[in-house]
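So, here's a batch of structures to check.
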Structure I
Amino acid sequence: MKPKTELIAAIGEATRLFQDSTDAFDDAACAALGINRTDLKCLGMIVEANSISAGELAAGMGLTRGAMTTALDRIERAGYARRVADPDDRRGIRVELTPSCMRSLEAIWGGIRREGEAMMSGYTAAELATVLRFIQEARALQQRDTQRVRKLKLGNT
């Protein structure tokens with residue numbers, strides 16, 4: 001077995017490469033869908049929520065109401081989402097994905113999801129628990145550091 005310091009360095013490099021491949025996959029998905037990364041992130045939030053208000057979507061995306069309206073207009077024109085009346089608030093609007101969008105997302109992510117599940121089935125429950133713990137803790141670390149970096153003012157000033 002490699003020394004712990006070498007394993008930590010290797011995990012750091014593997015994580016960087018994984019992030020790069022995820023970015024490349026998302027870029028390919030955007031190209032296939034004919035949308036930009038902001039729109040793709042919106043679709044992801046809608047998938048997660050199943051149905052979401054435009055305000056909740058804007059807050060989750062960190063967009064102004066105007067920017068959110070523009071993004072929703074693009075997504076709707078592309079045929080991936082629709083605005084529907086909120087059954088609990090007659091003045092409210094919810095956003096949901098279209099069946100066409102669901103088919104497109106399955107065409108893009110279905111294969112990798114199935115292959116990933118098959119790959120993970122080769123791991124023990126203890127190994128999967130360790131992977132899950134790493135991902136959850138690494139995500140929390142990255143979220144904390146994102147806040148720190150947002151406060152930085154770097155550059156040639």
Structure II
Amino acid sequence: MNKDALLATVIGFGVGLVIAALVFLGPSVFKNLPPIHMPDFSSLISKFTSQKSGPKPSPTPKPNEVLTIQSPLPEAIEGKNESLVSGSAPPNATIVLEGESTENVVVANAEGAFAGKISLGEGKNELIVTSYSKGNIQTQSVIVYYTPEDF
């Protein structure tokens with residue numbers, strides 16, 4: 001064996017012995033050490049946050065009062081000429097699903113969830129979802145692609 005190979009073997013053996021010693025003897029060594037406690041910064045944090053004065057945030061609307069489309073995902077590629085459109089809206093809202101050539105009307109349930117199917121044309125399809133609830137009209141859109149090709 002040459003010197004380089006012998007030196008690499010000795011160094012590797014030494015590193016292996018150190019790692020093995022840490023694995024086997026480490027828990028007993030660390031058990032005898034005194035516990036380390038982190039200082040409590042909560043009083044400082046509350047002091048700095050209470051001194052801050054600025055504009056108070058306005059309340060955000062509840063999640064079920066905002067129209068959102070959960071399915072299909074934007075820029076999705078569909079393998080069927082029909083897509084299930086689902087999401088959330090204000091409770092009991094009337095939802096109009098508009099595709100390139102068809103429309104569908106569904107009603108959101110008491111929790112605000114809705115789902116309905118819409119036909120797709122080959123290629124790019126812009127799906128427009130409109131929610132009508134107590135004089136509040138919201139609109140969202142999503143683009144999906146339909147191709148009969150197999151991937």
Structure III
Amino acid sequence: MDLCLDVGEYKLNIRAAGVIIHNNKVLTHKNVNKDHYAIPGGRIEVGENSELTLKREMQEELGKEIEINDYMATIENFFEMDGKKYHEFYFLYKAEFTNEEDKKIDYIMHNVEGKEYLQYEWLDLDKIDEYNILPKCLKNILKMKQFPTHVINDDFKE
């Protein structure tokens with residue numbers, strides 16, 4: 001069971017995501033029906049820690065095994081999506097594919113679970129400001145050189 005609960009007017013969401021960088025490009029995922037990118041990962045399940053969540057999600061979504069190299073950030077994320085307010089806790093890790101051939105991938109990948117609307121794209125870090133990446137604070141986190149960090153992203157106060 002995912003740690004995603006309706007609490008009053010909010011949806012409480014607890015998520016883990018992994019930053020994979022190859023050739024100065026970061027792996028993102030995009031719902032082709034939406035206008036933004038995100039870092040791949042998913043919701044933490046009850047009884048599962050955030051590192052195991054990230055490994056499970058990458059296996060489920062891409063069919064790829066990863067190793068986690070570092071902890072990057074905790075993001076407290078407040079936003080609205082599809083008419084619902086979210087209060088999200090977001091654990092961000094630096095990760096890498098374990099297979100040497102997978103480390104050479106530079107093309108768009110597709111979801112192996114059959115979710116046709118999801119694709120995985122590499123975005124140039126030198127042009128990161130040109131992309132709509134959510135949460136918005138991710139752009140600054142990707143530019144930082146010191147970790148871990150804690151960020152509060154509140155789209156309601158902008």
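Readers should treat all values here as calculations from the given coordinates under stated rules, not as data from a laboratory. Only a predicted model underlies this, so the values are computations on that prediction, with no experimental measurement involved. Cβ atoms are built from the backbone, for glycine too; each structure is taken alone.
Structural remarks
- If helix-only ellipticity at 222 nm (-39500 (n - 2.57) for each DSSP H run of 4 or more, over all residues; to 500) is computed and equals -24500, the structure in I, II, III: I
- For relative contact order in percent (Cα under 8 Å, 6 or more apart) computed as 15, the structure of I, II, III it came from: I
- For the structures shown (I, II, III), distance in nm of label points 7 Å out along Cα→Cβ at positions 4 and 116 is largest in II.
- Identity of the structure behind 5.4 (criterion: distance in nm of label points 7 Å out along Cα→Cβ at positions 44 and 92, calculated), options I, II, III: II
- Cα Rg over 2.2 N^0.38 Å - structure with the largest value, from I, II, III: II
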